[in-house]
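S.K.: Multiple structures follow.
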Structure P
Amino acid sequence: MWIIDIDVGVKKDMKAMSPRDRQRIFDFLENRLAPLENPRSLGKALTGPFRSLWRYRVGDYRIICRIKDQSLTVVVIAVGHRRDVYRDEG
């Protein structure tokens, strides 16, 4: 089982989301992603300047993560609407 580590800034940003969307994202992370043997099986590797990151789709939202294999941790570094989430990273 993988540990899901959500960055403090991400938690703050998620408070602006609707409770329904926020719950869908938490459910995805805890119930679908954490129990996997390989969290990469549900995600997609990003390219270019984001090539060390992975993204997951939950409705119109994207979850951007860094996967740390040595500690079995998925670090959530951004969550946002698909039109905006990639602008904040870099």
Structure Q
Amino acid sequence: MILNKYKKDLVRDGEVYLHIKVKPSASQTEAKEDRVGGFLVFDVKAPADKGKANLELIKFLVKEFSVGKNNIKIVSGAKDKVKLIKIINYGKRKK
């Protein structure tokens, strides 16, 4: 799967950063294999309206990475299509 490398990095390092480009109002929420300008591309089912797409993205990442909602932070781009996401695994400390 597309996110497997990042999942392994999260287990190994205790944190991982995702540079992503979000495409809201898609037919379903999914990570795409396409890389545009060095970004992972995510289709998000929710519209870009009042934070709905961000909530849908976080919900998807919680499920994919098996972490709590509080383990995922939008570091930058909360109101943009291009975002930097930090995922933390509190069970693993960075060396």
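What follows draws every value from the coordinates through simple rules; no lab data is involved. Every value quoted in this text rests on a predicted model; they were computed, and no experiment measured them. Cβ atoms are built from the backbone, for glycine too; each structure is taken alone.
S.K.: So helix-only ellipticity at 222 nm (-39500 (n - 2.57) for each DSSP H run of 4 or more, over all residues; to 500), computed for just one structure, reads -5000; which one of P, Q is that? Before the final figure, lay out the partial values.
M.R.: Working: P: -5000; Q: -8000.
This value belongs to structure P.
S.K.: Could I ask something else about it? For which of P, Q does distance in nm of label points 7 Å out along Cα→Cβ at positions 38 and 54, calculated from the coordinates, equal 1.0? All intermediate terms of the calculation are to be shown ahead of the outcome.
M.R.: On the way: P: 1.0; Q: 2.4.
Structure P accounts for this read-out.
S.K.: Match the computed value 5.5 of mean projected area of the Cα convex hull in nm² to one of the structures P, Q, and report its label. Mind showing how you got there, number by number?
M.R.: Details: P: 5.5; Q: 5.8.
Derived from the structure labelled P.
S.K.: Another question, if that's okay. Have a look at P, Q and say which one yields 0.7 for distance in nm of label points 7 Å out along Cα→Cβ at positions 22 and 46, as calculated. Each step should come with its number before you reach the end.
M.R.: Details: P: 2.3; Q: 0.7.
This figure was derived from Q.
S.K.: Right, here's the next one. Comparing distance in nm of label points 7 Å out along Cα→Cβ at positions 14 and 78 across P, Q, which structure shows the greatest value?
M.R.: Top value of distance in nm of label points 7 Å out along Cα→Cβ at positions 14 and 78 goes to structure Q.
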